[in-house]
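Structures are listed in the sections that come next.
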Structure 1
Amino acid sequence: MRCPFCAHEDSQVKDSRPTEDGAAIRRRRQCEGCAARFTTFERIQLRELTVLKSGGPGEGGRREPFERDKLLRSVSIAARKRPIDPVRLEKLVSSIQRRLETLGEGEVTSQRIGEMVMEGLKGLDSVAYIRFASVYRDFSEARDFEAFAGTVEEVGRG
């Protein structure tokens, strides 16, 4: 593992343990060049996933590799300043990734991922759910928020 501080090629693992959600292994490493310490995460990947992005009118969609961190960022932005334990967000993203990997398909649409996120956030926090929906469904006016929010039931807090 290359050191992020000095780019030395070798590091020594000082400690390994599972993450709180049990979906990864957290490793503390020490660089053999500069002695700096850093953390890496190791996750299981069942298959390579490609996301088929929706194109504009008359355009074909583009393809890009699935990025778990990008999904976690999107969910975290929707949940910002909400009383949701970050471990629950990690579990949600891990659950979505696992479901996608077990579908048996190498390609998945961004729409399918968005629907899975909406389903997961709906059970966690109604405000995060509405925030995510506002971007995912491209709300353009205040009445879009009002109409959608009227369909949302309050959920228990995480």
Structure 2
Amino acid sequence: MRCPFCHSEDTQVKDSRPTEDGTAIRRRRQCHNCGARFTTFERVQLRELVVIKKSGKKEPFDREKLAQSILIACRKRDIDPDRIERFVSSVQRQLEALGETEVEAGQIGALVMQGLEQLDPVAYVRFASVYKDFREAKDFETFVGQLSKSVKA
């Protein structure tokens, strides 16, 4: 593993342990060149996923991009980071379980919306504002109004 600080390939694993949900191995490493310590994660990948964007463009599935979009929606919310990590892993597993190598971006967004609705209502609305491409305040009002109606029903 290459050191993220000095780019030396001479690093050593100091500690390995499974993550809380058991879907990955967390490894603490130390660089012999600069002495820096860093953490890596090793995960099972069932298949290489390709995302088909709205424009038709295809790109490899990027777990970090998914995690970052969820973290942005959850910013400044009182949600345990481990819970967010488990949610990201859950979405990835659901995508892999579809049995397809290509998945539409809309499918990913729908899975995230479904999970965020259960995880945190504010994060759900934040993510929806990007996913559903809200253009003006009225779009928020309409969405939150529909959300309120479904909660009362």
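Throughout, read-outs are computed from the coordinates displayed, never taken from laboratory work. Small disclaimer: the values here were computed from a predicted structure and weren't measured. Cβ atoms are built from the backbone, for glycine too; each structure is taken alone.
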If distance in nm of label points 7 Å out along Cα→Cβ at positions 41 and 121 is computed to be 2.9, which of 1, 2 is the source?
2
State the single structure among 1, 2 that was used to calculate distance in nm of label points 7 Å out along Cα→Cβ at positions 65 and 129, giving 3.4.
1
Figure out for me which of the structures 1, 2 the number -11500 belongs to, where helix-only ellipticity at 222 nm (-39500 (n - 2.57) for each DSSP H run of 4 or more, over all residues; to 500) was derived from the coordinates.
1
